[in-house]
Structures are given as C-alpha cells and as structure tokens.
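The structures considered in this document are given below.
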Structure I
Amino acid sequence: MKNNGIIIAAPSSGSGKTTITLGIMLALKEKGYSVQPFKVGPDYIDPGYHTYATGKKSENLDTWMGSEDTVKYIFAKRSLGSDISIIEGVMGLFDGKSEKSIKGSTAEIAKILKMPVIIVLDISSMARTAAAIIKGLKEMDRDIKIAGIILNMAGSNYHCSIVKYSIETLSGIRVIGCIKRDTKLKLNSRHLGLIPFIEEYQSKEFLTYLSGKITSEVNIDQLIDISKKSGDLNYRLKEYRPRNPRVTIGVAYDKAFNFYYNENFDLLKNYGARIEYFSPMESKELPDVDGIYIGGGFPEIYAEKLSSNKKFLYDIRSKILNGMPVFAECGGYIYLSKSIEMGNKNYSMLGLINASVSMKGLTLGYRNIVSRDDNILFKKGMKIRGHEFHYSRILYDNDNEYAYDINEGKNDGYYDENILAGYSHLYFPSNKKIPERFVKSCYIYSKK
C-alpha cells in the first residue's frame with residue numbers, strides 16, 4: 001500500500017514541532033484534506049491535540065513497545081481512506097531507547113514506513129550554523145529522506161533569508177517555511193508536559209491564529225508535494241472481525257482521566273468487550289458494566305472535585321468490593337489509593353489500596369513488565385511492554401505484594417482477587433493475551 005504522508009521531526013525536543021505539527025494539520029484540514037494523525041513514541045497528550053485538529057483519532061507508532069509489523073498494521077489501518085498522514089516525531093530525529101541504535105526513534109519509523117521527513121529547526125540563536133546541523137542530520141543516515149526544512153523562532157525576514165540560503169546552499173535541502181518568533185503561539189504546559197486538550201486550555205481563537213500563521217509562513221503546497229514521495233510499504237492489511245460483545249467494560253474518561261491507547265480499546269473490542277464511558281468527576285453512579293478500566297491522567301489537578309463526588313465514590317467502591325474487576329494505570333492507581341496530598345491538603349480517594357500518594361518528582365521511561373502472580377489480566381510470569389510517566393509517589397501503610405517486576409529489579413503495582421493497579425501503562429498490542437484475559441475476567445464476574 002502507498003499513503004501520502006510526512007514525518008515532522010527535529011534535532012531535539014523543544015524545537016516547536018508539536019505546535020507546528022498542529023498548525024499544519026489545521027491548515028490541511030481547512031484546505032479540505034482528510035488528515036490522519038500519528039505520534040511516535042509513548043505519548044497521550046500530543047495525540048489529543050492532533051485528534052481535535054483533524055477530527056480523527058491520533059495513533060501511537062512505537063517500535064519498542066510494539067513490533068515493526070504492529071507499526072505497519074496501525075499505520076495501514078488508520079491511514080486507509082485519508083488523503084494525507086502526518087506523523088509527529090519524538091525528541092530528536094535519532095533519539096530512541098538506546099544510545100547504540102535508532103530503536104524506538106523517529107528515524108526508525110521513517111525507515112519502516114518509507115516516509116519523507118520535514119525537520120523543524122529552532123534558529124533563535126543561530127544563523128549559518130543551522131546549515132551544519134541539517135547537513136549533519138542528512139549525513140547521519142542517507143536512507144532517511146530529509147525532504148524539507150521549516151525554520152522556527154526566526155527574528156526577522158532577514159534572519160529567515162540568511163539561514164535559508166545557508167541550508168539550501170550547503171545541504172541541498174529546501175527550506176519550505178520560516179516561522180517568526182511569536183509569543184502568541186505558546187502552548188500551555190505543566191509538570192508532565194503540555195496541558196491535555198480535553199482540559200480546554202487552548203481557545204478556538206488560538207487555533208485559528210495558529211492555522212493562519214502556518215498558512216502564511218509555510219508553503220503548504222510544497223509540503224503536499226513532498227508527501228507524495230512516500231514509498232510503497234508492500235503491506236497487506238489484515239482484516240480482524242471483532243467478536244460479538246459479551247461484556248461491557250466501563251472506562252473512566254474526563255479531564256482527570258484521559259491517557260489511553262486507542263489500540264488497547266480496539267483489542268478489548270476484538271475479544272468481545274463493549275466500551276461504556278463514565279466520568280469519576282461528574283457521574284453520580286457507575287453505568288451497568290461488568291468491569292472497570294481507569295487510565296492515567298491528572299487526578300492530582302482535580303483531586304478536590306474527585307474527592308467531593310461522594311455518591312459516585314460510594315457506588316464504584318461498593319461494586320469493586322463486591323467483586324467487580326478493575327484495572328487501573330497510573331492516575332487510576334492513585335484514584336484507588338486512600339488519599340492524595342496536594343498543596344498541603346489531603347483529598348480522600350477510593351481507599352481500596354492501603355496507601356497514600358504525594359507529589360514528589362518525575363519518573364519516566366519504558367518498562368519490561370512481568371507479572372508476579374495470577375491476576376485479572378495476567379497469568380504468573382506473563383510479560384508485556386509499557387512505560388511509566390508520573391510525578392508522584394505511592395507509600396503503603398504496610399508490606400505490599402507487588403503486582404509486577406519491572407526494569408532493573410524494581411517492582412510496581414498492587415493486586416488482589418479482582419483488582420490490578422500500577423504506575424505502568426500497559427501496551428496491549430505487545431501481548432494480546434492480556435486484554436483477552438481481562439475480558440474473560442469481566443465475563444466470569446458477569447455470570448456470578
């Protein structure tokens with residue numbers, strides 16, 4: 001299969017690729033193109049912006065958590081029927097899991113999908129040196145097609161012109177845009193990065209302004225021409241027919257909980273689950289479901305509202321104590337604890353785990369996860385890949401039999417007969433037996 005597309009990358013994080021990617025998606029959508037968005041690596045926040053801009057769910061492409069075939073499958077499935085695919089890279093172009101290879105990097109995705117790369121380069125403190133950076137990226141791996149450059153944070157039209165001349169003369173790569181420094185283009189952020197779009201921090205006026213800025217300072221027609229140089233994947237999309245729903249899984253989804261992989265939902269559906277969304281912040285009672293999935297997010301930001309929704313806390317707690325299976329990741333793990341400390345105040349949570357949470361330092365990275373015992377998702381010794389990304393610590397009141405062994409001899413999580421929770425975000429495509437087992441656990445409960 002062949003799909004027109006581009007990868008938007010950068011020499012490093014902080015170059016402005018998320019803002020520019022979002023602007024390009026908006027500009028293409030306004031031109032009438034059907035745009036399918038993607039994000040390289042384990043990220044929930046950037047895809048939320050992509051989804052709003054395009055009207056299509058943004059998907060993660062990750063060669064460490066998933067296989068090369070998984071990447072091709074997700075790309076082929078989601079791109080089908082779209083005019084153009086836009087993939088936002090992660091970190092620097094060649095940055096991935098290891099210092100010894102491009103595993104998990106944007107560069108690896110570019111090779112697998114045979115897709116041209118556009119480099120976003122922050123030139124705020126340089127001129128001719130910009131050409132050296134671009135030439136270095138080009139020479140690093142000739143198999144990667146760097147097809148265009150977008151300059152960012154330029155000081156003036158003259159600044160744009162001298163950098164453009166240097167890059168095109170010394171590297172032979174076209175500069176297709178130059179965006180001048182503009183404080184109005186700043187995206188709001190907090191301790192885990194950008195503030196999720198679902199929290200409505202970015203106004204429609206901002207998005208309109210961003211789209212106009214990109215349209216006026218980037219040659220969108222040249223970008224479209226570059227996208228047509230994508231290679232043929234020689235990939236035949238496999239068709240999967242979901243089983244008829246036999247259970248309903250309730251998924252917590254609101255401003256506090258919105259970190260999920262769409263592929264996790266698709267696999268649950270493939271094994272016979274119907275998804276029913278609810279809001280721990282707003283709902284008064286749990287829907288009629290056979291199991292619960294509470295993902296990550298920012299429960300600490302909304303701790304007061306979560307804690308004050310007493311009727312819902314009582315209802316969901318009662319059903320879990322009565323045996324309903326619940327799987328919780330990161331923010332969901334916090335929600336199951338006794339309390340969370342924020343701003344010298346303690347807010348009561350569900351109290352199903354005998355531990356308390358405080359905000360103390362960033363933890364992030366990929367994880368090899370091994371189950372220490374049988375539980376509602378795993379048999380003992382089963383493995384899956386995932387990642388951690390949080391700014392909190394959980395402290396147990398007594399000894400805890402951890403649910404997982406993870407990297408470097410460390411442990412994570414909590415489990416009992418019908419609860420599995422931990423900081424690790426699980427990537428179901430890396431072991432499809434695990435979502436199948438979760439659906440089976442919910443089915444067994446439904447028959448009690």
Structure II
Amino acid sequence: MKKKTTTAAGTFYPAEKTALENLIKSFEIKEPKYKTRAIIVPHAGYIYSGKLGAKGIQQLKPDAKNVFIFAPSHYERLYGCCVCDYDEFETPLGNIKVNRELTEKTAKLCNCNIENKAFEKEHSIEVQLPLIKYFLPDVKIVPVLYGCENFKNLCETLEHFWEDESNVFIISSDLSHFYPEKEASKIDNYTARMIEENNLANFEQEQACGAVGICGLIEFAKKKNFSLIRTGLTNSAASTGDSSRVVGYGSWFLYEGEKNNYIKKYYSEFSKKVCKDSILSGLQLGQPQISNYDCVFEEYGASFVTLELDGILRGCIGSTIAHKPLIKDLIHNAHAAAFSDPRFPSLTLNEYNRITIGISLLSKPERIEFKTEKELLEKLTPQSDGLIIRDGNFQSVFLPDVWEQLPDKHEFLGHLKLKAGLPKDYFSESLEAFKFNTVKIA
C-alpha cells in the first residue's frame with residue numbers, strides 16, 4: 001500500500017494530533033445554514049487562513065463519500081493536470097484513503113498523467129486534508145493537481161462527476177500575492193465580485209494562484225444557474241500585522257439556485273430587521289448599529305424597500321444596479337423610503353409603529369434588443385419582468401409588482417414613459433430598455 005507522508009505538518013499546521021484538534025476547535029465555526037457540494041477555500045498556513053478553510057469544508061454535505069480536490073501545482077511545472085497512484089495520504093488526525101477507481105476515471109477523462117512526483121511537496125492539496133479528516137472523517141479523496149490547463153476542461157470534469165450526488169468538490173486557491181494591503185484589498189474585492197457575479201470576462205491568472213480552478217467552477221455555476229456565495233474574505237495582514245506584502249484569502253460555497261432566493265430563504269427576518277433599525281435610527285437621529293451579519297450581505301446587491309401604511313403606499317426607494325454591499329443598500333433605501341421619497345412627508349414615530357415593510361431583491365438587469373415598440377412588448381413577460389427604460393436624461397423603472405395595477409403591456413410601458421417624463425406614445429431609436437426579476441421579502 002502506497003502512503004503519501006505529510007510534508008506540511010509542523011509548518012502549515014500543527015504536527016501533533018491534540019494541538020491540531022484544539023486549533024480547529026478554536027476557530028469556533030457556527031453550523032452552516034446550507035450544505036453544499038462545492039467550495040473555494042484557501043491553502044495557506046492555518047494561522048492565516050485555517051478558519052476560512054474550516055468554514056468552507058464544514059459546509060460540505062456530511063453524507064459525501066468522495067471529495068475531489070482541484071489544486072494548482074507550486075513545485076512542478078505541469079501541462080494539463082495529473083493524479084497520483086497513492087492509496088492514502090497521511091495526516092496527524094489519521095490517514096485518508098484515495099478513491100483509486102475515481103482517480104483512474106479522472107485520468108482517462110482528463111487525459112492526464114498518473115504520477116506522484118508533483119504531490120511530494122505540494123501543500124495546496126495537503127493543507128485541506130486535516131480539515132477534511134476532522135469534518136468528514138470517512139470520505140475518500142480524489143486529488144488533482146493542474147498547471148497550464150484550460151479551465152473549461154475542469155468544468156467538464158465537474159459536470160461529469162456531478163451526476164453522482166455522493167461526490168463533493170474543493171477548489172483550492174489563495175487570492176492575490178505580495179501587494180501592499182490597500183492594493184491587495186482592491187484586487188481581492190474585484191476578484192470576489194467576479195466570482196459572485198459568475199463573471200469570467202478578463203479574469204487574470206494573477207488574481208488567484210488557483211485561477212484555473214476558480215474559473216472552472218464559475219463556468220459550471222453559469223451553466224447550471226447556480227450561485228457562488230461568500231463565506232469570508234481576508235488577507236495575511238490580519239494575522240501578522242505586516243501590511244507591506246500580503247496574500248489574499250477568500251472562501252465561497254456553491255448554492256444550487258439564485259443568491260436572492262438564498263437570502264429570502266435564510267435571511268428574510270434579518271433583512272426586515274435591518275430596514276426597521278435603519279428607519280428607527282432616522283427617527284432618533286442616530287446611526288443604525290448593525291453588526292455580526294453573514295458575508296452574503298457584504299456582496300454587492302440591488303434592492304427596493306417599500307413601506308405601506310394600512311395597506312397604502314407610504315414610500316418606495318431603491319437601486320436598479322448593484323453598486324454597493326447589500327447591507328448598505330438596504331440601510332440606505334429603507335431610510336430614504338421613510339424620509340426622502342418626494343411623494344410623501346417624512347415618516348413619523350406614530351406611523352413607524354403601523355407600517356409594513358416589503359423588500360425586493362433585484363437580479364442583474366438584462367438589456368432588451370429591439371427595433372420597434374412592438375418588438376419590445378413581445379419580449380416582456382407580464383407579472384414577472386421588471387422594466388427600466390432610458391433615453392438620454394430620461395429614465396424610470398417599474399418593479400414587477402406594477403403589473404397588478406397595469407396588466408396590459410401597452411399600458412405598463414406607457415405609464416413607465418410618463419413616469420420618466422416622456423409622452424405616453426414616445427418612441428425613438430435611442431430608447432434603451434432593460435428587464436430584471438425580483439425576489440420579494442414581504
């Protein structure tokens with residue numbers, strides 16, 4: 001039986017079993033709300049990114065039987081990818097078996113070599129193993145190292161093995177390397193937005209050492225209409241205090257659906273509380289003190305906040321484009337709906353005790369291509385599509401809720417033009433239109 005002995009124990013993490021267990025316990029990871037089948041986690045020493053890695057791996061489905069680990073090769077130049085013929089990997093918490101059958105299938109599918117040399121010193125695989133053994137003690141692993149590889153090949157590998165629900169997947173990657181902290185934070189936040197928007201355009205190798213793996217998972221998420229949701233973003237300066245040359249770390253999990261539906265399912269009450277606290281702070285002339293919120297609210301999001309008093313509209317303000325973290329967007333729009341909607345006077349404390357709050361979370365607007373108004377109307381879906389129109393300085397938006405008052409497409413568009421300050425029958429070649437959908441938290 002071939003065993004891969006540890007080379008990272010004592011440097012990247014404690015070599016002694018009890019010390020390692022105590023370190024992982026000290027991370028104090030809360031039980032996640034959602035169990036996933038795919039994650040992105042860093043592969044640095046545990047003092048730098050161990051907590052992020054633990055949060056990600058704890059989020060994997062507990063009934064998984066096999067963990068695929070896709071990681072970049074740091075010590076051997078690889079063209080394509082490679083797998084090993086080890087039977088097990090050593091860790092201080094006990095050895096982890098390799099699923100040799102799946103390893104051989106992966107080698108055939110990816111047309112890659114089976115060799116051990118690239119694995120001998122490689123930490124990008126090994127750093128994940130103690131955490132896997134701690135949280136998923138009975139799983140087998142399928143370690144895959146890659147070098148100059150096309151991310152689409154990795155996406156196809158994911159698609160192939162995704163059919164078996166007992167398989168889960170780890171993308172092992174750090175983010176930017178050795179920039180001053182301020183510059184690194186800008187780069188890593190930019191990278192985070194690309195990941196969270198399933199955006200592959202202009203993703204550069206320098207943004208992450210495991211860029212190929214990240215892009216492969218993004219491509220897979222796009223095809224499936226899944227979402228990548230943040231669990232944490234930090235860098236080495238948080239641990240060392242040295243901001244001159246830092247390494248960035250981030251963690252994400254794959255949600256099998258749209259992010260806004262995830263927020264509605266797990267954070268409806270919290271979202272409404274954020275809005276209520278923002279309005280109350282305005283009444284008390286203070287600032288809302290909102291803390292301890294999950295990282296999904298640090299992602300950019302667009303929202304509308306609607307206030308009703310005895311069933312009648314009392315204010316509605318929102319954003320059509322995600323341009324700030326969702327937590328800030330909710331705080332701003334709730335305050336503005338209560339105190340800055342030009343159609344209404346400022347909300348009073350007596351009214352605050354009687355209002356109901358509705359939140360609409362907006363998808364990314366999609367441009368509608370059309371040459372005539374008839375063509376534009378044909379591409380609208382009543383009751384479902386929100387609509388933004390724009391022509392020069394004229395712009396207006398209707399949420400999908402407006403279909404309840406204006407169910408006819410012509411009337412819907414006509415009133416939207418009036419709202420923008422245009423004639424009801426206005427049309428020009430420069431008119432632009434964008435549609436979106438919303439997830440409502442009532």
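Rule-based calculations on the coordinates, nothing more; no lab input. What you see is a predicted model; the values in this text were computed from it and never measured. Cβ atoms are built from the backbone, for glycine too; each structure is taken alone.
Going by Kirkwood radius over Cα pairs in Å, for residues 316-427 alone, which of structures I, II comes out largest?
Details: I: 14.2; II: 15.8.
Top value of Kirkwood radius over Cα pairs in Å, for residues 316-427 alone, among I, II, belongs to structure II.
Out of I, II, which one gives 2.6 for distance in nm of label points 7 Å out along Cα→Cβ at positions 324 and 420 as computed from the coordinates? Computing distance in nm of label points 7 Å out along Cα→Cβ at positions 324 and 420 on every structure in I, II gives 2.6 only for II.
For the read-out volume of the Cα convex hull per residue in Å³, a value of 169 was computed from one structure; give its label from I, II.
Details: I: 145; II: 169.
Derived from II, not from the others.
Highest-scoring entry among I, II, by distance in nm of label points 7 Å out along Cα→Cβ at positions 284 and 388, is I.
The value 45, 25, 13 for semi-axes √(5λ) of the Cα gyration tensor in Å, for residues 156-339 alone was derived from one model only; which of I, II is it?
On the way: I: 45, 25, 13; II: 34, 22, 13.
Corresponding structure: I.
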